[in-house]
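Below you'll find the structures, each written out as structure tokens.
Every read-out reported here was derived from the displayed coordinates using simple, explicitly stated rules and does not represent laboratory data. These figures come from a predicted structure and were not determined experimentally. Cβ atoms are built from the backbone, for glycine too; each structure is taken alone.
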Structure 1
Amino acid sequence: MSSVEARGLTHTYSKGTPFERTAIDSLTFQIPAGDFVGIIGHTGSGKSTLVQHLNGLMKPTAGSVLIGGKDIWAKPDEIRALRFEVGLCFQYPEYQLFEETVYKDIAFGPGNMGLSEQEIDARVREAAALCGVADELLERSPFELSGGQKRRVAIAGVLAMRPKVLIMDEPTAGLDPRGREDILEQVGRYHRESGATVLLVSHSMEDVARYAKSVLVLEKGRLAMQGSVAEVFREEERLSALHLGIPQVTSIFRRLRAMGFDLPEDVFTVEQGEALLRPLLEGGRDA
């Protein structure tokens, strides 16, 4: 696992032209190794531009990115190796599938790492199992699969490289609730089993609250807030000013408190809410 750090990170598109636009502006933050971080922000806040800097797909206009304490652009000829350490899964990753079989698609990344055939095979099967891709699908064309299955295969291709830092940019976009939960459970499982640092870009406050330990909030390319899930989602007014919300279950519990119920404010997931309400409901039924 590796830490992730930005120091004065700035990126300006079309610099020196009439179309010049700064998408990331003097961004500085630190993410400890092994953390699971949610990255949130209104559309256009710079989330996708940021994550593309973290594995060297984009080069800063100014400032630096450090992975494991090392500036990723200190040795530009090593940037390709960085992408095996920092895995980036784009929104709608199934559009990146291109091989003849599912097996070959998952094996593409490990194959470029120069691993032995035995090691590649072990990684393909491990990643496929982790993502819920059945063995009988490995020799099928990825284009014959359902949308949800394609998403699993694409994510398995990233996980097969065993990245120390895993970045997921809206990995559940377009999926139904069951599909979204399945994908995020796979990401959570990889985090638990590998100890990797995970960054999850999401518009869903519920997903961030459920899976992340800490949160980065971006606004117009700058860091608006950073803290634990509880610290960030307590700031309902500040988030509202940034056109962001809090998890729905949090809103419900705060309304119940306002109505006089003796319940805590810091409830951020449905599981937490259920655990608190069940004894009250069961007690009322017994009475």
Structure 2
Amino acid sequence: MDKNLVQRIFGGFLYGFIVVFCTTPLGAFLLDKISPNLVPQQHLYYGLIVFFLFAGAWECMKMMRFDPKSWEKWLVFPLIVLVFYRFFTTRYFKHGFYFDFNLSEILAFALIVIAVVTLFRFSKELYYDNGKLIFTVIYTTLPFGFALGLPSFDNSDHSFSMEVFFLFVLIWSSDTFAYFTGKFFGKHKMAPKISPKKTWEGFAGGVVLTIILAFFIEKLHPDLRGNWIVVGFLVSVFAPLGDLVESQLKRTFGVKDSGNIIPGHGGILDRLDSFMICAPVVYLYFILEKFI
């Protein structure tokens, strides 16, 4: 068997297991076998997101190639810690995600949009270290911060909801459906200069098949927050955008992969590019869903 294929299978299995372990009650269940209440599920999930955040920020810094003599690169991680702790960590552990609009959330959503627009339309701004600093903090901290608001948990009985797990399932499925639909039926390129393999036919197939999968998730898990047919539609639309954002970032700085932390699959940003756009979008939907 091809060595690269073995590496991809092993890397994919390891990555998938870690996600399942940290986003479903499985993690706490297995650890309870070792020692009761050793690590609550909410702590496992928080640890996963923090790891994604700092590994992703490190990869982003490496891709953007800060000037070795710049002072801005030394501010990246202190700013990430400050923003992530001040606006997201305390809310997570104090059940502070009330799914209501407030000024900080509106500003955070606006900053994500501005960062994406800057990457596509004003990329020259990212050639300066102050631009790289701002982009890195926004692109990594805010999406992973909003991801903390997706699940719900109860400290009293250690229950943990599975919105994030099924979000990953829909993202993985959307990518797979779009890939195979595009492979067999794709003719019209979506963004040939950024991601040559993406086609509009693949995109359409991903949307339709992901919505069908989301329908069954909705039927089997009615306890999930929101309408998951809507979530499936949002994921199928915005997951490709997340991939294009990271592809544009790599193209801007002439990088093939964001890293090599996942054997055969590249870096954290390579695997989580869709999640980093979908998480804020789904969080926004959960806010709007309260008023519908």
Structure 3
Amino acid sequence: MRQAYVITAYKDPAQIERLIRRFSHPCFDFYIHLDKKSDIRKFIYLADIERVSFVKKRAKVRWGAHNLTVGILNSFAEILQTGRQYDFISVVSGQDYMLKPTEQLVSFLENNMGKNFIYFEDPGEAWWSHNIKRVNQYHMTNFGFRGRYRLQFFINSILPKRKFPLPYKLYGGPCATHMTLSTDCARYVVDFMAKNRKLQRFSFFTWGTDEFLIDTIIMNSPFRDTVVNDNLYYIDWSQGGFNPKIFTMADLEALKNTDKLYARKFDIKVDSAVMDELDMLTSRPSLSYAQ
């Protein structure tokens, strides 16, 4: 079994280094997609770590903009072009961490070859009732010019609601950015987007496509029957708002007791001790993850 990790990053190279060293295993390779707005000189030393490289085609990412999805797709494409034979490709961020021993993760993946682990909610569920405007309104989030949101408001006030350009049922949710896909499924998504120019244009003016576009493509594809609606992540949204809770030592028991393999979000500038404790816990064998 061999796996490629796409690490989406824009800050804190020391935390990314810690993440890589925590995940380190002969079966894992790491591809860092660094936001094009970030100075790569602060991060380039990470390429000296074994099995680590940088995605060459970097996207300029703004919060909520489609370019995060573009960066993920660029990363998939470069991994597929390496010629290396991977069984899975996972998307993680620089503020994620592993909750279980690496050998347990390897065993889990070996026992689930060909499956695709994503997170989604169906249209009509609570998340979609608040977020359908991502699809049916125009968004200027990809742009940086002054007055873009005034223009966005004006456009939406005079134009009819947008419609997704394909006759697809939509799938997505607040945790959907993080996923573990079979290589065949990742290749399908990359090829599908490359061939669908209309969908590319539509997505450019859409908000937060990282939380629904790839899910929607997969769930309307031949890979639908291989999907497990579980992206293997523990994320705490209890504080409300658009961002999950940053874990501290106060969350250690919850992190220890979950059966998830990964968690987000962590910040070494807020609390690195919780990661120290997880390192000590996961250095010992533990029970297998039950899927």
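Determine which structure produced the value -12000 for helix-only ellipticity at 222 nm (-39500 (n - 2.57) for each DSSP H run of 4 or more, over all residues; to 500), calculated from the coordinates; the candidates are 1, 2, 3.
Derived from the structure labelled 1.
Can you spot which of 1, 2, 3 the value 1.7 was calculated from, given it is distance in nm of label points 7 Å out along Cα→Cβ at positions 87 and 223?
3
Going by distance in nm of label points 7 Å out along Cα→Cβ at positions 151 and 199, which of structures 1, 2, 3 comes out largest?
2
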